[in-house]
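Taken together, the values in this text are just the output of simple stated rules run on the coordinates, not laboratory data. Owing to the predicted nature of the structure, the values given are computational and were not obtained by experimental measurement. Cβ atoms are built from the backbone, for glycine too; each structure is taken alone.
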Structure 1
Amino acid sequence: MVVETLRWVGGVDGRLELIDQRRLPAELVYIQCRTAEQLYDAIRTLAVRGAPAIGVSAAYGVCLIMQSAPPEPRAAIEHLESGAAYLAGSRPTAVNLFWALDRMKRFARRFAAESPNGGLQELRTALLSEAHAVCQEDKQMCKAIGVHGQTLIHEGAGLLTHCNAGALATAGQGTALSPMYEAHFKGRRFCVYVDETRPLLQGSRLTAWELIHAGIDATLICDNMAGVLMKKGRVQAVITGADRIAANGDTANKIGTFSLSILAAHHGIPFYVAAPSSTFDLSIENGEQIPIEERSAAEVIGSTGRNAPENVRVFNPAFDVTEAANITAIITEKGIIEKPGIDTIARHLRG
């Protein structure tokens with residue numbers, strides 16, 4: 001059974017409910033976001049994470065913002081844009097956050113221009129419908145990625161994945177895990193090796209929990225064990241998600257993904273990235289231009305019990321960039337981009 005990561009409850013005065021992923025796997029708890037400030041905190045502290053889930057949450061976040069909007073149309077739009085700018089500051093790397101906020105802002109401006117006599121309530125109702133559309137499209141996107149990607153998973157295969165790009169990272173059944181779900185639905189047998197994903201352990205806390213919850217064979221490994229598995233011939237494909245993809249196919253994903261791509265290339269193992277078309281940022285030419293978030297040193301040295309000397313310096317980037325040359329194919333809701341590059345990606349997105 002695939003988990004439901006987020007849901008809107010009620011009408012225009014409703015709330016956004018999210019699985020608190022900080023508390024998995026010990027307990028499954030939903031938190032309620034009734035204000036933009038609560039959602040900002042949920043995104044920033046990784047209660048909700050994964051580029052698509054952040055994007056859908058941000059779309060609903062605009063509906064939360066509009067619950068305190070002034071009645072005058074121009075002022076209401078300014079209130080929306082100010083609140084959207086605030087939410088945009090929660091995470092710098094996941095492009096879906098900015099994509100969703102921009103979509104909601106454009107929709108609001110267009111609605112105001114096309115319905116000059118419409119009041120605040122009509123605008124709020126329309127924005128909630130648009131947020132529901134973003135959510136539904138994400139679910140359909142996940143399904144389509146799975147349908148395309150499952151063709152790459154063979155009977156008895158060993159798969160390796162990093163971080164969490166499953167249902168917990170989306171509104172649907174995930175990106176990198178969606179092909180696994182679809183292959184599982186078809187009765188195909190395979191094993192998934194799950195990197196623990198230091199320093200926040202999204203693999204061990206989230207992906208392993210999610211796969212076991214769905215009845216899929218999963219084996220947890222430390223991040224530094226992947227090379228040994230590949231050398232022993234136990235991995236036939238690597239499938240990861242993505243937080244931002246540049247125009248040339250360079251891909252930002254959870255720190256450690258780049259290393260896996262090098263290992264896969266060395267052992268001749270296909271390396272696949274699964275992501276929606278909204279994850280492509282064509283304004284960025286290559287991976288060097290992707291902003292990389294650096295997070296607190298406490299995530300590395302330990303917040304409850306220290307596991308490093310007190311005065312040691314810490315470097316803690318949340319993401320790294322895998323060059324397109326090391327990516328066998330990118331799986332999107334539109335199909336599979338083999339040998340991703342500027343031309344193949346542009347043709348794919350136009351199609």
Structure 2
Amino acid sequence: MAATSARTTTLVWRVLPVIALLALVATWGRDIGIPVVVLVALLLAGAVLAAVHHAEVVAHRVGEPFGSLVLAVAVTVIEVSLIVTLMLSGGDEASTLARETVFAAVMITVNGVLGLSLLLGARRFGTVLFNAEGTGGMLATVATLATVCLVLPTVTESQPGPEFTSGQLAFAAVASLALYLAFVVTQTVRHRDFFLPVADDGEPLAEDEHADPPTSRDAWVSLGFLLLALVAVVGLAKIESPAIEDSVIALGLPVSFVGVVIALLVLLPETLAADNDARRGRVQTSLNLALGSAMASIGLTIPTLAVASIWIPTPLRLGLGPTQIVLLAITVVVGVLTVVPGRATRLQASVHLTLFAAFLFLAMSP
């Protein structure tokens with residue numbers, strides 16, 4: 001029964017990218033009605049989930065540190081494709097889309113995913129334990145990346161408005177990529193024990209046992225379906241972009257909320273995985289997913305957009321506004337207070353979820 005279920009699941013993940021590509025061919029360059037828009041949206045979400053699934057299969061085969069890079073690059077391709085597509089079709093109004101998306105990703109992961117993971121773990125185990133050294137290092141990396149890429153453009157003086165000059169943008173891109181790679185080496189090579197679950201006495205546990213890695217054939221097949229899924233995501237995002245913007249406006253929400261929608265879509269697989277790990281008592285793994293996703297969202301997306309900005313006519317305004325800077329600052333402070341003890345309860349979870357709710361409310365009603 002289990003084998004049959006596994007084969008069925010594998011078949012679904014392989015069929016979804018093909019159906020998404022067929023839908024892309026059928027709808028490209030045509031005016032589509034509301035029913036087709038809804039269908040395309042569902043296929044877009046399915047293609048995103050399929051892409052992440054196949055990236056995880058490839059990652060499991062190649063091992064670390066390359067496995068983490070495969071998944072991070074796949075998610076970044078999805079995020080950047082959605083951002084660039086909407087920027088190309090949105091004109092000057094889309095100049096802050098990258099900022100809104102990346103900032104939303106930080107708030108969703110550091111407050112939403114992290115808070116929900118702590119809550120699910122605390123409900124079952126009372127107090128959850130994690131490695132403060134590894135988790136603190138991740139939080140410090142996220143705070144540095146967010147400050148360099150999202151706060152500094154607001155206060156620099158060489159360029160008017162919340163923008164970097166070309167030289168400043170190049171520095172931010174190189175610094176972000178270098179810092180992200182430094183984290184990958186630390187997590188997967190130098191100090192892997194910092195990111196392992198901890199026992200009741202605070203000592204790292206041995207790594208969890210994993211299923212046998214897939215065969216080389218399965219990995220190559222997944223790589224092929226991963227590429228198909230990414231092509232489908234990029235194409236369907238182009239088709240769906242007017243509907244996303246129209247829906248946000250029709251609901252009376254600011255155009256900037258489109259960035260939140262993109263971030264929610266991109267981070268859906270990581271959110272589900274983190275919550276499942278928390279329910280099984282693997283809170284450290286949940287925190288690794290949450291903060292690792294935040295780092296990848298900044299450390300890989302900003303450098304990619306910096307290169308893409310050479311060809312994109314829309315300005316790249318990355319600087320946060322005052323309200324967003326306040327939310328980021330209090331998130332970092334609360335995150336430090338949560339991480340330092342190496343243990344948390346429902347109270348810490350509630351604080352993070354309250355900050356996440358505040359972010360969503362202010363994104364809908366600035």
Structure 3
Amino acid sequence: MTSSATEPLRRLPLHSYSVSSGAKMGAFGAWEVPLYYSTILEEHEAVRSKAGLFDISHMGEFRIKGAGTVEFLQKLLPRDVSKMTFGQALYMPLLNEEAGIIDDILLYRIAQEEYFFVVNAGNVDKDFAWIKPRVPQNLQFENLSEHYGLLALQGPLSVSLVKQCFGEAYTKLAYYHFQAFQDGMISRTGYTGEDGFEIMAAKEQIPGIWDKLMAAGSKDGLKPIGFGARDTLRLEAGMPLHGHDMSEAVNPLEASIGWAIDFTKTGFTGEARLREVKASGPVKKRVGFEMLERGIPREHYEIRKNGALIGEVTSGTFSPTLKKNIGLGYVSAAEARAGNEIGIVVRDKTLNARIVPLPFYKRQK
């Protein structure tokens with residue numbers, strides 16, 4: 001992805017650090033980001049075995065509050081937000097009326113009638129424009145993306161580093177829970193398949209927090225991590241990337257995130273279409289596969305079975321942990337079963353692959 005020729009790429013709070021550290025820089029949507037500081041393989045291994053620190057301040061943040069917030073979010077979103085406890089986060093899709101996935105988001109419950117959204121960087125304006133006209137006038141709905149920055153600390157050493165730098169209370173957080181930190185929060189969440197935390201604070205505070213963590217952890221193997229390893233890590237963990245592995249052209253049942261829909265509730269946006277799909281069954285499904293022959297699957301490569309086109313690759317990479325080439329893609333529902341052998345068309349040659357259960361990698365607890 002590249003930025004418009006008339007608009008300069010935006011910069012993360014750690015931009016100067018990345019450049020002075022010799023990071024290989026590149027474009028990710030409208031942002032100039034570090035692709036890697038050393039190598040993708042080395043950074044990937046650091047997160048799996050020790051710890052890595054990511055500047056993910058490109059992500060967007062919204063806040064909504066006021067009497068009636070719960071009622072509104074129950075209609076807007078496909079999960080039962082009324083059951084969330086204070087300090088809990090939930091993953092879910094943001095759906096249009098036809099159950100297409102506008103974005104996938106994290107929702108945080110701050111108080112009785114106050115919630116926080118974290119949305120994907122490339123969808124900030126689109127998401128806000130979708131939600132804002134639907135918000136009742138008595139509710140306060142704000143786009144705080146310019147105010148907040150976000151760091152991700154991921155890997156086996158992350159607990160000890162958070163304890164050392166910010167106190168033991170944060171290390172007692174359950175998965176997908178958070179506590180206040182400065183004017184933001186520290187949550188036990190991540191996009192790597194490892195244990196870890198995401199630290200939200202005012203953008204001007206982000207460099208100082210980064211320096212504190214790096215000073216505490218560098219001697220034990222903490223490394224800065226670029227967007228290259230972020231992608232290989234999330235792919236091993238089977239986590240979809242919006243705009244690639246899902247979009248408004250697919251629904252959650254096709255995208256294999258039906259677990260993030262609460263069909264026990266009614267009246268949410270996209271419900272009618274989703275119930276139709278559930279009743280009839282999706283026509284295609286997102287699956288994971290591993291290559292049985294040499295070749296790396298890439299986005300838009302054809303997926304075939306006995307010569308017939310059955311789907312398309314949406315993400316692919318070499319898995320540093322598993323030492324094999326893996327991918328995500330959509331295939332016809334009839335072919336979406338573990339163990340099914342398929343063909344991936346790489347440079348006009350069909351290579352053998354096999355559908356496998358997701359995630360590809362699961363950490364040992």
Computed 68, 52, 39 for Cα extents along the principal axes in Å - originating structure among 1, 2, 3: 1
Structures 1, 2, 3, by distance in nm of label points 7 Å out along Cα→Cβ at positions 165 and 181: label with the highest value: 2
Value 4.7, calculated as distance in nm of label points 7 Å out along Cα→Cβ at positions 213 and 317, assigned to which of 1, 2, 3: 2
With helix-only ellipticity at 222 nm (-39500 (n - 2.57) for each DSSP H run of 4 or more, over all residues; to 500) derived as -12000, matching label from 1, 2, 3: 1
